[in-house]
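These notes open a run of structures that come right after.
No lab work stands behind these numbers, since they all come straight from the coordinates. What you are looking at is a predicted structure, and each value in this text was computed from that prediction instead of being measured. Cβ atoms are built from the backbone, for glycine too; each structure is taken alone.
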Structure 1
Amino acid sequence: MTRGKMHLVLVSSLVPVANPASGFDIANRAVLDGLRALGHRVSVVGFLQPGRMPAPDCEMHLLGELEVTNAKVGALQKLNWLGTAFLNRTSVSSGKMLAVSTKRIQSILDELAPFDGLVLNSVQLPAAFAQVFRPHPSIYVAHNVEADSAFENAERASGTVERFLFRREAQYLERYEQQLAQNAVAVWTFAEADRFGFGRAVSDRAFVLPLVTGWDTPPPAVDERGPELQHDLGLIGTWSWRPNRLGLDWFLAEVMPHLPADMSIAIAGQMDGVPAVSHPGVRCVGRVPDARAFVAESAVIPLISRGGTGVQLKSIETFELGMPSVATQASLRGIEAVPENCAVAEDPAEFARLVVDKVARARTGDRQRLDGSIFHRAQKVRLMRVMRNVLASLGSTTVAEDPAIPPELKVHDGGRS
């Protein structure tokens, strides 16, 4: 093994893919690409979502194809997952992973040995086979504090059965997340508040990992002329994920009544049930072929998260594209430097006022766009700095010195690092 470089095994329910679309996919690629940019060998173990291609030029050890998104499967599959979870006394999210056996996971690790440590990516697969992974030094990557999100969902549940199932999930997730965090050499979170989500005994070795949405695809250069605007407001997200839907419902119920009738509002993304809205300018356009193009063709981006944990990848993407926005505080989790063209509001009427002001400026030709590549490069530098320092503690016998950040990433980031 080359001195200073490590062999790491990235364990993830879903492996990083060639064309990441969801927030989970984008975060996966940022972790993988950051580790590889530092010169380490990374072997990936996990399932592949149907219809996707694994990340290129990567050592993949696929467990098979598996659809894990509730909105994409039928009632029978959901009942099967629920039954598996109850029979195995585990969470539903980890029950989905039991499509393979413990023996299969152990044999893959045996084949990959020797390695310096595991990067346990989110809770689902690491919790399902904790007994296999526990003996090895690890870093736990916490995309969210999943238990907190499940408890929030239980509080907002519409019925007794739904509330019981969310509380059951939350109780298992809380135990799993704490065990993974306590057993890890370090924890990587994507938001500052999440550092404290697994107990104070862990917080001193929990570090925020800044994210980018495309490692080798920096944002396009700013062009004040356009593309031509297609709508005043553009909202995009996976609305079938409950924390995202809570934000959308807040916007439609609380903010939209304060918006003028002539404002055009396009809502893109997967959704369980089209919401009933009275505003004449609203269009639900479903999945769009190019998310970045949809964002760029909007005058203003409302960033509307109202709960959950972890970083909001759509906020990162908006800032990388230099787009003007109005954001709630929850939408800015994990973002150290908020761009100047982002206004912040919690009150629905104030949120609407700021949106109306920005749209009015855009209609007069003031696109209010910034150079998003500055934000993008600064995020990459910070991400690699956190990784470099933490990895030194994972395998000090093989990491003789901190791997250097590649020259192309040594950019000035305003002295905020």
Structure 2
Amino acid sequence: MQKHRLAGAYAAACLAGALVPGAAQATDGYFQPGYSVRSVGMGGVGIALPQDALAAAANPAGMALVGDRFDAGLTVFRPDRKAQIDGVSYSGNAQSNFLIPELGYNRMLRRDLSLGISVYGNGGMNSGYSSIDPRTGLLPGAGVDLQQMFISPSVAWRVNSDNTIGIAVDLVHQTFRANGLDNFARPQLSIDPSSLQAPGHDSSNGVGVRIGWIGQLAPGVSVGATFQPKIHMGKFGAYRGLFADGGSFDIPANYGVGVAWQAAPRWLLAADVERILYSGVSAIANPSSPLLTLAMHQPAPLLGAPGGAGFGWSDVTVFKLGAAWRYSDALTLRAGWNHTDNPVNSANVFFNTIAPGVVQNHLTLGLSYAVSRHVEVSADYVHAFHNSVPGFAPKLDSQGNIVGQLSESLSMSQDALGLSIGYKF
């Protein structure tokens, strides 16, 4: 029976792997606010509050605390992306709706030892502008599609009644596509112009780890901590002339701490603080402003070269707050708030036209209903409030030379609705 369950979990992971590249999400920069429907319903908390077999995405120690279970879910994600250039608004919603799958399986090998697998993803909006101001150099169809799929087998050990530790191995596959950037394939800007002329999707792979700890400080009070070092990914060879360091696009290091408190028999409160170190990845963090300003007067830093231009993203701190109220033995209601720093500043607005990850505040709602002793259905809703960042775009002449600047602002809001089912063995 156990072999059949493991085989089923593997098959489900492969199915989710096939689905994830079609997904798109971007909230805390390009990280998700949380990695399961139950977690997202509480603002994305999960470092000290494991709730299902996706727990390893936030803190692998939590897998030893969720028991034998299988979880699968699907979220419909709808971002609204806009750029306003010289007073005219342009929609980046060439595709509006996306599906985001999630999958997890956990098995207790002993009362104090678990083995599991969690499948989830990160990504970057899948933006596309059917029309755009031609003076900026962007062409109709300009946009990007970045998807990262994590398949994370994990082991967690309950060291004693108060402390649990865990480790997850992150097997990561990422894909990227850029369109509408052909006008920037010029010798003074690009080290390899062919890599900007719509080569289609390229992919790369990498292996990383996430470690975590959960401890009980007092009855009803738990704390947790987690750390994921930077994951070194293979290079995007087809985009070696776009991303700094010859097509390198690693996954930034991140870490966080959390607390969960059983405030009353029916009330559970939780909070996480997470830090995402975008500055450690050149293609994400290197500023684009020197490229756009220097190109008007002198040779600019080469795209794709060591130290070349990037999206200019800053490190962000994410605050997550969540509450759960057990209305009855069958029904639990959830609510949460997620706030992140904006990684995009005004000087780097133009490069982020195709990746406008500028939302900051998210309101989340959720619920779970126990259909039976073994089966539970959960749902969540997320609204990311509209946020905009002002800046400028380059103004090109008919020969493609940068001759001035245009005013530009980026804005985004988001809605998502998720549904999952959990089965407890």
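Given a value of 0.80 for FRET efficiency 1/(1 + (r/R0)^6) of positions 45 and 205 (r between Cβ atoms, R0 = 30 Å, to 0.05), point me to the structure among 1, 2 it was derived from. Only structure 1 yields this read-out.
Given a value of -0.25, -0.56, -0.70, -1.17 for log10 I(q)/I(0) by the Debye sum over Cα atoms at q = 0.06, 0.09, 0.10, 0.13 Å⁻¹, calculated from one of 1, 2, which structure does it belong to? Answer by label: 1.
Among the shown structures 1, 2, from which was the value 21.4 of mean count of other Cβ atoms within 10 Å over residues 77-84 calculated? Attributed to the structure labelled 2.
For distance in nm of label points 7 Å out along Cα→Cβ at positions 69 and 381, the highest value in the series 1, 2 is held by structure 1.
In terms of distance in nm of label points 7 Å out along Cα→Cβ at positions 181 and 245, the structure with the greatest value among 1, 2 is 1.
Quick check on the output: -11000 is helix-only ellipticity at 222 nm (-39500 (n - 2.57) for each DSSP H run of 4 or more, over all residues; to 500), derived from one of 1, 2. Which one produced it? Only one of 1, 2 returns -11000 for helix-only ellipticity at 222 nm (-39500 (n - 2.57) for each DSSP H run of 4 or more, over all residues; to 500), namely 1.
Ranked by distance in nm of label points 7 Å out along Cα→Cβ at positions 101 and 237, structures 1, 2 are topped by 1, which has the highest value.
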